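Heads up, there are several structures right after this.
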Structure 1
Amino acid sequence: MTTEVEDFLNEWHRIVAERDLDGLRRVLAPEITMGAPPYWARIEGHARVHHLLGLIVNTIEGFTYHREWVQGFELALEFTGRVGELDVQGIDLITLDDRLVITRLDVMIRPMNALEALRDIITPQMVAFLQAEES
């Protein structure tokens, strides 16, 4: 792992641990896309992805990263946490570019009941954001 990627990971862990939405804004590329459970269509654009990640970070309690896999600018980070009383486990698949900002993020979450609980909390907030964006 290069020093630059290691620095990125240290900053990413700090951002998530501190729920630092301004820091999050700085590590997302303007052209970022995100595959977010449980939706098939990708979320596109800095503002939308930033808002959705902020909702996720503030909804999953006890969010903790465990294992990491790094190959060049491709990262896989395993995490656990809770949505209400439900345990959640997942993986963030992150692609960085040469600016060391995230251009692609895919999130996988299990089990299904925790994913559904997360969806039920976040979807109304995301819909409200998208409607406001269109106004």
Structure 2
Amino acid sequence: MAYFPFPYLATASGALLAFFLGMVWYHPKVLGAHWIKARGSEASSGPVRDVLPFFVSLALWFIASCFYSFLVGLLHINEVNGYISLACLLWVAFAMPPIIMGSLYTGYPFQAVAIDAGYHLAGYYMFALSHIAIGIV
């Protein structure tokens, strides 16, 4: 396997961007209220009591961002269309199918599935954006 310099800054910033995008994406004034309604749940009125999902989500975004960066180096991607294409291909191959398959078996409502799947695609775009931005600097 060929050696390539691993883009640590782009990897970390992509993971953080994707994670913080989720804070905005699922905010009640953005898509959070629609997501909760689609799931048939009720919004909690108090502060968040369990922070474990946030830590796990952040760690998983870091793992996904590392994988994205590894493929960027392995495939010698260095143009905007390559970064965006990789984000789309990874989503189509590895994020969207399990989300949809899981919903078919669990009865997860389509609107909630669409919000979740859209967030994952947007998260992958954050990986691309961070690589593009760091590459320009």
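What the table below lists for this structure:
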quantity: Computed 0.25 for FRET efficiency 1/(1 + (r/R0)^6) of positions 22 and 110 (r between Cβ atoms, R0 = 25 Å, to 0.05) - originating structure among 1, 2; calculated: 1
quantity: semi-axes √(5λ) of the Cα gyration tensor in Å derived as 23, 19, 13 - corresponding label from 1, 2; calculated: 1
quantity: Which entry (1, 2) yields the derived value -14500 for helix-only ellipticity at 222 nm (-39500 (n - 2.57) for each DSSP H run of 4 or more, over all residues; to 500); calculated: 1
quantity: With relative contact order in percent (Cα under 8 Å, 6 or more apart) derived as 42, matching label from 1, 2; calculated: 2
quantity: Structure (1, 2) behind the derived value 20, 19, 10 of semi-axes √(5λ) of the Cα gyration tensor in Å, for residues 38-85 alone; calculated: 1
quantity: Among 1, 2, structure where distance in nm of label points 7 Å out along Cα→Cβ at positions 62 and 118 as derived comes to 1.5; calculated: 1
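Laboratory data are not the source of any read-out in this text; all were calculated from the coordinates shown. Given the structure is predicted, the values throughout are model-derived calculations rather than measurements. Cβ atoms are built from the backbone, for glycine too; each structure is taken alone.
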